[in-house]
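Below, each structure is written out as structure tokens.
We did not get these values from a lab; they are worked out from the coordinates using the rules stated. Keep in mind that what you see is a predicted model, and the values were worked out from it rather than measured. Cβ atoms are built from the backbone, for glycine too; each structure is taken alone.
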Structure I
Amino acid sequence: MTSTSFRRAATAAAVAVAAVLAVLPTSPAQAAEYNSIFPQGWDKSMRSRMFMRIGYVSTFTRTKSEDARDITGFVTSRADLNAAIDVARNISRSCAAGSASVSAADCARYSDVNSIADPVDKVNFAGNQWDLIQGVLNTALDDDKVEGIGTPSGIKVRAQKQVGTPALSVGYWLDEERNWLLEGFVLAKPLSIKLYGEGKRSDGTPNSLNGKELVTTKLLPPLVIGSYNFGSPKWPVRPYVGLGVMYAVFFDAKTTSFFDDYQGGKTTVSTRNTFGAGPFVGLQSPINDDWHVNVSVGQIGLRTTSRLVTSNTTIKSGAAVLSDLSPGLVQAIDIGDNPNNDLGVVATLGDGKTGATTLLTELVARNRGQANLGSYVREQKVRINNTILNISVGRSF
């Protein structure tokens with residue numbers, strides 16, 4: 001580099017340094033003021049009104065649910081059942097007559113004359129057992145004034161009575177006197193909530209779901225509380241009243257194997273997120289200028305709807321759901337499924353070891369061209385009343 005070039009470079013560097021120095025503050029105080037992201041003095045004022053609390057939140061829950069209801073219709077309609085019985089009756093008669101129109105496998109599975117040795121009796125009695133089952137079943141449906149078999153009445157649910165989680169909140173005093181306060185819970189571990197079956201059959205006895213764990217779901221409940229605090233910050237104990245607003249986020253629901261068996265297939269559950277609001281009261285007591293303790297209790301009500309989707313539905317003889325149907329349908333099903341029933345029907349269906357419910361649902365699926373009864377959607381509306389207890393320690397910023 002030549003001396004002329006060096007002088008030019010040095011001059012340019014000096015100008016650049018001078019330009020930087022010109023815009024920098026001349027004191028540390030000026031530097032802090034210049035680099036602040038807030039207007040002058042505003043950040044300090046804001047910090048003086050803020051505090052943070054860490055504590056434990058316990059929720060005590062009361063649940064009231066409506067009956068679960070079918071959205072996609074009956075699992076098996078009257079028409080489906082009668083069509084399946086017609087197929088079973090025709091199979092029985094064709095097998096008794098030695099017709100080649102039916103397979104040996106269908107004769108072994110669905111014919112009601114397999115236990116009859118006399119050829120004449122086989123022809124005379126072919127289909128009679130299916131006729132009896134059809135008559136009893138249709139009478140039961142007529143008595144219930146329904147056109148199919150779906151979710152039993154009285155199926156309810158209740159949430160776990162008590163859950164809790166550590167929580168972190170941030171508060172901000174809205175006025176100089178520190179009477180009006182806004183507090184938001186910004187961090188908490190999601191609550192894991194178990195749901196249990198509840199309800200009774202039409203005869204008043206507890207149903208098969210009663211007391212059984214059905215679903216586990218997670219709940220993230222962001223909560224904001226606005227309150228009015230009585231007295232002054234110098235009081236040893238300050239009571240307050242307020243209003244809490246919660247947005248409940250439900251996720252990661254998992255069904256138990258028992259509930260899947262009851263539903264007839266793998267079931268997924270989704271619950272609608274929902275808002276809730278309710279009153280709060282509390283007490284705050286200072287420890288020193290920076291620290292304080294807080295206790296609050298409030299109630300927030302939530303209304304939501306859960307949707308249950310059961311895939312590849314299969315209902316077989318002996319399924320728990322069958323015992324929760326109306327008494328007439330339970331009796332009708334028992335005639336075809338129970339080897340000890342007074343009519344002895346099941347002893348002469350197929351191989352004598354398979355109940356009519358299993359056989360009928362197989363034939364319903366076959367008539368539909370499916371491997372099973374398909375997918376079904378149910379919904380259940382739930383009202384949840386939460387009593388929320390919060391014990392925490394706070395520190396001012």
Structure II
Amino acid sequence: MSPENRAIVHMDLDTFFVSCERLLDSRLNGKPVLIGGTSDRGVVASCSYEARKFGIHSAMPMRMAKQLCPEAIVLRGNSGIYSKYSNLVTDVIKDSVPLYEKSSVDEFYIDLTGMDKFFGCHQLASELRERIISETGLPISFGMSGNKTVSKIATGEAKPNNQIQILKGTEKPFLAPLSVRKIPMVGEVTYKSLCDLGIKQIKVVQEMPMQLMHKVLGKNGLSIWKKANGIDNSPVVQYHERKSISTERTFDKDTTDVHKLKSIIIAMAENLAYQLRRGHKLTACITFKIRYSDFQTYTQQKRIPYSSLDSSIIPMVLDLFHKLYNRRLLVRLVGVKFSHLVEGGHQIGLFEDNEKLINLSQAIDTMRERYGDRSVIIASGMEAKSIT
């Protein structure tokens with residue numbers, strides 16, 4: 001099927017975490033709601049439209065959000081509930097369409113190309129949206145066009161709880177009046193660079209020669225120019241959820257050295273947490289495994305709020321170790337597994353309570369990207385020369 005005849009839908013659950021909480025407690029309806037780390041050091045993971053009217057947005061320090069809207073209802077967030085509802089929506093989509101991609105915990109791309117032979121694609125998408133709303137009770141919006149970029153931007157314009165179709169040939173005029181911030185790959189830094197150049201509207205990018213954008217912003221500029229002009233041939237990638245990541249260490253010689261065991265367990269947890277962040281993933285379940293010299297194997301798991309931060313994960317892993325460890329027996333193997341993984345690296349630590357730790361984590365990861373996985377490690381995990 002040629003790219004110009006594609007039918008791509010982008011669906012996004014409106015203020016997903018807040019909507020889940022409202023299903024559990026209708027008293028939250030119509031009120032300004034903030035979800036995230038509840039102490040003054042926390043950050044906002046999600047906020048209702050009523051809260052946004054006060055200038056609040058996700059990733060804002062909770063302290064600042066409370067100042068902007070003192071009457072806001074602040075909730076800690078419940079990762080188990082969000083996982084459950086995300087999976088319910090995924091199941092409805094999976095049963096209804098031939099090809100879909102789950103790009104995060106609350107958004108999906110659906111390829112309906114060729115389906116209009118049987119049915120109008122727009123009607124199909126509308127009926128799917130209605131089915132999700134009636135079966136889960138969650139508000140959801142969608143944008144539909146010939147490609148992923150235009151559809152995603154259209155969803156943003158459709159919200160809250162609505163839908164928009166951008167017909168073939170109308171992509172450029174639809175995009176023209178919008179802010180360049182609406183282009184999916186334009187983050188804070190790129191937006192600032194574009195504003196410094198006097199580029200605030202997508203229309204201005206459309207009118208610039210492609211070569212000039214390339215000269216000013218390099219390869220990134222080229223991609224922005226294409227997206228501003230409604231050009232995006234990237235495919236919808238069939239969704240296969242990676243359920244877990246794990247690592248194990250079998251000792252050459254069975255041990256009861258608690259110091260050595262803890263050092264290795266910390267190093268394993270730290271490495272896995274780094275892998276999560278690098279893959280823009282969060283975990284909601286930690287499993288610890290221990291095998292003794294008599295080959296008796298024990299595992300225990302613990303649900304946690306979505307996280308990829310060492311400061312949340314390592315204490316949990318050590319807690320599980322202490323619960324399972326029998327001091328009288330020689331240990332043959334230890335293992336750590338993170339499961340219930342979801343996309344959401346951009347939400348790193350949003351249920352956490354400490355901005356400093358989040359910033360530290362990001363700074364350390366930047367050094368690891370440059371100098372290698374084990375270039376910066378927690379002191380208590382240093383004795384583990386390798387974790388394999």
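List of remarks:
- Sorting I, II by Rg/Rh (Cα atoms, Kirkwood Rh), for residues 75-114 alone from high to low puts II first, with the largest value.
- Origin of the derived value -9000 (helix-only ellipticity at 222 nm (-39500 (n - 2.57) for each DSSP H run of 4 or more, over all residues; to 500); candidates I, II): I
- At a computed 22 (relative contact order in percent (Cα under 8 Å, 6 or more apart)), which of I, II: I
- Structures I, II, by mean projected area of the Cα convex hull in nm²: label with the highest value: I
- Origin of the value 4.4, where distance in nm of label points 7 Å out along Cα→Cβ at positions 67 and 339 was derived from one of I, II: II
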